Structure 1
Amino acid sequence: MKKLERQQVLKDPIYGYIHIDYQVIKDILNTPVFQRLRRIRQLSGVQMVFHGAEHSRFSHSLGVYEVAYRFLSVPDIDKTFSEREKGLFLATAMLHDVGHGAYSHAFEDIVGTNHEHVGARLILENKRLREALDRVDLDFAKDVSDILLKNKRFPLIEQLVSSQLDVDRLDYLERDTYFTGTAYGHIDLDRMIRVCHIRDGHIVFKYSGIGAIENYLIGRYHMYFQVYYHPVSRAYEIVLEKIYNRIKYLCLNNYAFKSNITPLKKVIENPNDLEQYLLIDDYYINGLIASFLHSDDDILRHLSQDFLNRQIWAYVDDIPQNKKMIESIKATFNKEEQAYFTARKSVSNLTYVDGGKNFGDKIYILMPDGTIKTLIDASQIIKSLVDSGKRSDPKFFYRKS
């Protein structure tokens, strides 16, 4: 692992500095495929509610890298990981979101892609990125890809990069809290790092730091329902999904678009087309939707107007008591309009899931007597929240006339 002659730093509003020691990290940073993340917002429709949420996947990815960098100061991690494994950890943390599409998850749902699978392919197949990784050694890219896909070849790194307490979540909660101006997701990162150890092949956290972990999980739970699942944000993203659906329908029916629909059309036809996939970012989608303001397709034009002008759809709780109201609302639209101007969507979340069988699915606590327990057995607070069950929020959304 080649180190820079002098450490480089990038200013960051969350951590003060992002620290770069390795040449491979600098090389990744300068690839077009990583710079593309500047043009993809981290929080998609959340900015319609919290106007400060303009941060990008680029800044989040750098943040995840920095959290990983700081975890390398944990004595057990420092002495357990080889120099090459430290580089793998840092590179994977930095590249964990490289496969995201425009407006993130809304794009994945419609096109039928998975950003982790796309990211793993980009790591192996994108020329500039592969060249950067190959300068470490010719197996480095494959190893990063395998970690991203959780192929269990580097279980400790996988647990740190993708688990119920990982470097990804630790950054996005703190970063999203900062940019949305909310107070739910603040994390005591320094405390978590201080109580982190490796025992029996697992990342564990000393019982003395359990309060920081409880606060992290409760904060994450509240962030989902107060920020990520805010009904206005969901309503806005539904409009985007409907636009994608309408484009898909019109493409299949040979509609003569007046705009450059080629990249999106090719990805809809073949989600594995990486060359076209990389051309699609928030900038491209916004420009495309702006061009649809003059479309002669009424549905596409109306949806585009709603999206660009923040015409938020109305919504009601999708519960039995509102069944008659929902049916009467639907009756105001014809069959085609119902498909594009109404939607039923439910979201749900748990504070903590303890039933997973995969490596990293559980948070392990190192007890004062040296035994190891899962978090649900060590924390009465988390156990009571898990026992209280899953919280769901089903809603019916509709376009206002």
Structure 2
Amino acid sequence: MVLIALTILGAMTADFMETNEVYLANTVNHRDAVKAEYLARSGVNLSRLALSVQPLLGGSLNFPFWQYADVLLEPFTDSEGGAGLLGDMAGISLEDAQGLGVEDGDFSVLIVDEDSKINVNVGAVGKKKDRIRLLQQLGMLMAPREYDEMFDRQDDSASFFEREEIVCEILDWADPDEELCDQSGGEDDTYYSRQDPEYERKNAPYDSLEELHLIKGIGDDFWSAFVDPDPTDPEKRVLTVWGKGKVNVNTAPAQVLFAQICMLSADESGLSPCMDMGMRFNLLQILQGVVMIRTFMPFSKVSDFIKAVENPEERLFLPITGFPVVNKREARRVLTTESTVFSIYSEGTVGKTTRRIHMVVDMEGLDMLNPTQSVAASGGKVLYWRME
């Protein structure tokens, strides 16, 4: 009986200890999760504070200082209170400053310019000319023959989707009417009614970029080629649903600039020099030079960017032939050198727990609570928020 009692008590004790360990681990994880969340929130708030000075720096110098958010926020993220690169650059020591640095955990911040992407919501809220520009931009983005194989094979539903059909569907998903974008008839919901579960076109602006997964013809290959080539680097993303419509030539990826220049170089019949492989290769070389030189010499005007494309030998110091841009007046309507809408990606980590926040803010306009003050002074207007 003693041995049986000891066996039962031993099993109960082991179970009790294991249960306590599980409860303790859950408690620690919950504690770390709360800390990580507020570290991520701190990263968001500090980023909004940094962006609030953009009218003073970015507006006059067109310098994309937000791309160096990790350096600007180093006094708050560094465990030593900013004794690293920023302190060395400024020539000051912040080691004795109070309230700087993170002792338990870490957080990192990435600020991405949404005005450097092609905004697919332009067709939903813009005028007819804006819708036509969006169709042309997306068409030029997908035009290179290297992508022919993507559009010439069947998808999972044994269907073929041409470039024009997918481009038109991206616009029709968000526009408020029931007509096809080419005005050839009414919208057909047969494809969506055959899905499981079935659904309908939204006919309203996109709330997030993930909605593109619902559009017919857009699969993983399309997504990686024309939407988000590198999920680990949001700066390489090509499309957006939050920008103001104009593309910032000082921050846009080369793929986005390629689509813009190809559209602006098209003649009245819609033909563009980008259809020629040699001209396309030449343009890509020019844009690579643009991406390199704008890092330390941002363009102050759109006309300067156009001149660099047409005369790269003088403007970019590249011994190659320039690329003709026919519609220079149109360039001022689709291109810009400043940005106002930004995505803030903040990640807080404590122990083995991580919390990520994605916020989109608009730094342009007046504060609703104080119409005499810019919304930038209060950290911008929040357009999107997601935590995971």
Structure 3
Amino acid sequence: MFTLYFTKKTIEYCHKMKRAVITGMGIYSCLGKNLEEVRQSLYLGKSGIGIDPERTAYGYRSPLTGIVERPALKGLLDRRSRICLAEEGEYAYMATAEALRNAGIDADYLERNEVGVLYGNDSSARAVIEAHTRTLETKDTTLLGSGAIFQSMNSTVTMNLSTIFKLKGINMTISAACASGSHAIGLGLMFIRQGCQDMIICGGAQEVNYLAMGNFDAISAFSTRTEDPTRASRPFDRDRDGLVPSGGAATVILEEYEHAVKRGAPILAEVIGYGFSSNGANISQPSDLGSYIAMERALKDAALTPADIDYVNAHATSTQQGDAFEADALNQLFGECRTPVSSTKSMTGHECWMAGSSEIVYSNLMMLNDFIAPNINFENPDEHSKNLNIIPVTTEKRIKTYLSNSFGFGGTNSALVVRNIEK
């Protein structure tokens, strides 16, 4: 049993700080292009996974992926803005525009107030590779165009969002592998608690193209269950054979509570706990101890016990080791409580840099609509998952407080605790 100790003084100090609430959400994913489409997919247990023929032609061993349509931005953005956006930036723009509408924030508000952006992103592979290819073909870098540099940088999402929406607050990209989107929200919570910002656009984005995922395919990380793509992603199931890559973008508007009340904002949820850790071991191997520490730290930060959590959205990506280590850590914390657990990656595949933020949106949609989305394709537990209360079908349930896990390469771990707002 792993144990982490916090002093009473530390916990009291944390909870004298300002509160951070979610006043808007936006999503663009393989489950849908907006909140309502995604809510329906979650409730129906509808998978967004399919086959990408380009991957087969390119040399992938697995052509499976989340199917995400590129948005048509002509008419929404001017040409200069469009040519500076990489694929993941396009998704982030769509998700952020919806989140701002959802929060009742218009261009005039953004012009007159200081709003920050913290967004998770850890690659811009297509932009880099296409620029390289064009230079090899033409032997002339001047033909790359003025937007190429802004598409190719890891900070492409935040630099573009801050320009398009005229943001004047904190402006930073969080690059932390598959925990990037979760850490972005956790850091947003810290900024707001400390009184550094009243409002921050937080989220995560992931490019979906085949050029971004070849290295994952090379290490045999992907499922090859191609006969039925919708059954390929099988978190916690005994017969899982690898993850399915996916992507898109998800945005939440994080706002200081009193600020939100003063402007009459719709308050959807409150972020009350953030936990983090680093495994400090193998660069690609997960850790039950690291997972446990992040979760327990999030619970301590929220001043809650495992019994207070009504639902866990697991990181579980459908890999043998990752799911097993997380299941063991979850059992240590929540096994006696029989806390409901599911991984929405069973429907979406692994949305990588975006996953930590999209799974907050998915979990909020469940919480706001009184249901738990299913861990589809969970048919046979293994020796690790058999101890968990994994939800295989849509279940009606009132969720007051949930915990969401995100873990990544290099041993970066993040856990967030969110609850229904208490005024």
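FYI, it's all coordinate maths here, none of it is from the lab. All of these numbers come straight from a predicted model, not from anything done at the bench.
Brief remarks on what is shown
- If volume of the Cα convex hull per residue in Å³ is computed and equals 133, the structure in 1, 2, 3: 3
- When helix-only ellipticity at 222 nm (-39500 (n - 2.57) for each DSSP H run of 4 or more, over all residues; to 500) is computed for each of 1, 2, 3, the one that comes out at -14500 is 1.
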